[in-house]
Structure I
Amino acid sequence: MTRASLNTQHLPAPAAAQLDQVARLTRAPLSASVRARLRRDVARDKIAACAKRKSLDLDPHSLMAEANTGAQHFELGCWLHYYSRRVGDEGLWARIDCMRRLLLSDYHQFNPRYDFFTVFDFGEREFDACFEMGDGSDVLRALVGMRSSTLVAEKFAQMGWTEEYLQGRGYLDCTPAQLPAATAARVHGQADLFAAA
């Protein structure tokens with residue numbers, strides 16, 4: 001996964017340094033025992049037991065979908081598990097890298113909805129949290145440089161983040177310090193980021 005196209009100039013130095021450090025990793029920093037548990041739980045014959053252990057209802061269609069997704073995109077699932085408890089608590093760097101990994105993955109959609117929820121504990125709430133912590137515009141601003149990739153551009157389109165949308169909200173032509181106060185207020189937060197979707 002490339003780090004070069006991330007825009008980090010608007011980030012506080014500690015967040016940029018942490019993001020650079022974690023972005024260098026190819027495998028999610030999980031212990032061998034956690035990784036083994038996730039591998040075991042994602043097996044088609046074990047996922048129902050995992051759901052029961054977590055008091056989740058899982059219909060047969062969802063069971064098959066989650067088992068297939070988890071098997072085909074296991075490392076992404078491990079990253080999502082890693083970030084499931086960090087996107088709210090550990091700060092901006094975690095939210096940006098989580099979204100970066102979803103954008104660059106070969107998983108077909110940007111928002112995984114509940115396809116990684118039963119085993120990997122990452123669902124709609126965790127995805128939304130990446131844009132709802134008061135710094136959603138900073139998350140998107142960090143990611144806009146990645147859209148030169150066809151895959152990333154397609155995922156941006158899934159969210160309704162067209163060139164016109166990004167341009168009209170000041171994400172493309174200026175740094176946060178150059179944004180007028182009214183524009184900065186308009187681009188800040190979840191409601192604006194999901195309004196186009």
Structure II
Amino acid sequence: MDNSYIRNLRVKQFTFMNLLFVVGFVLFFSLVDSLELSNSDLQFVTAFLLLSSGLFQYSKRNRTNSIFPFVSRIQEYEKEKMGVEWSKQRKFSSIASLFIGIMMLVLAWTSNAELRQDDAASLDFSFLVILYLFLMIMVNVSLFIHNRRVDKSEDSIEFKGYAAKWSVFSIVAGIIFGVATFALIIAYVIMSS
């Protein structure tokens with residue numbers, strides 16, 4: 001594949017991913033708002049989405065097929081460039097989604113009875129937009145770093161150990177996101193009281 005074709009695929013990938021995030025954000029929070037879900041229900045919905053995503057990713061394993069042809073071409077390109085590390089990275093991604101989904105289920109089930117029976121989850125749209133934008137920045141930056149690494153590489157040998165390094169990077173980024181989110185929530189609570 002030539003560079004202009006790859007660049008075109010990458011632009012489509014970023015556009016598609018960001019549109020998917022925006023549509024998902026609007027649908028998810030519109031649904032939550034219209035159904036007046038409790039905090040526990042919100043955790044169950046999030047757990048269900050994460051578990052579904054993880055199971056879907058795991059079921060695909062090494063296949064590159066997709067309903068969107070450009071996604072299939074990107075996956076084929078990355079699989080060819082990364083070699084065996086591509087499969088390892090996908091496996092880690094599916095396991096991480098399953099693990100986080102199970103953690104969300106445990107969190108929802110162990111929430112105390114008062115939280116489960118509260119009226120509706122109080123959603124402050126401005127807070128959610130800030131949280132969403134922070135998440136979008138993290139996802140776009142990590143995708144940019146990954147794409148740059150893949151596109152600049154010459155041989156799959158350059159990727160030896162890449163999946164393990166990327167997994168550690170993902171875990172550290174997740175911890176940073178969690179701490180930043182917690183700090184944002186604390187700051188929001190302090191400012192709104």
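Laid out as a table, the results:
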| item | result |
| --- | --- |
| Structure (I, II) behind the derived value -16000 of helix-only ellipticity at 222 nm (-39500 (n - 2.57) for each DSSP H run of 4 or more, over all residues; to 500) | I |
| Winner on percent of Cα pairs over 24 Å apart once structures I, II are ranked, highest first | II |
| Structures I, II, by relative contact order in percent (Cα under 8 Å, 6 or more apart): label with the highest value | II |
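No lab work stands behind these numbers, since they all come straight from the coordinates. These figures come from a predicted structure and were not determined experimentally.
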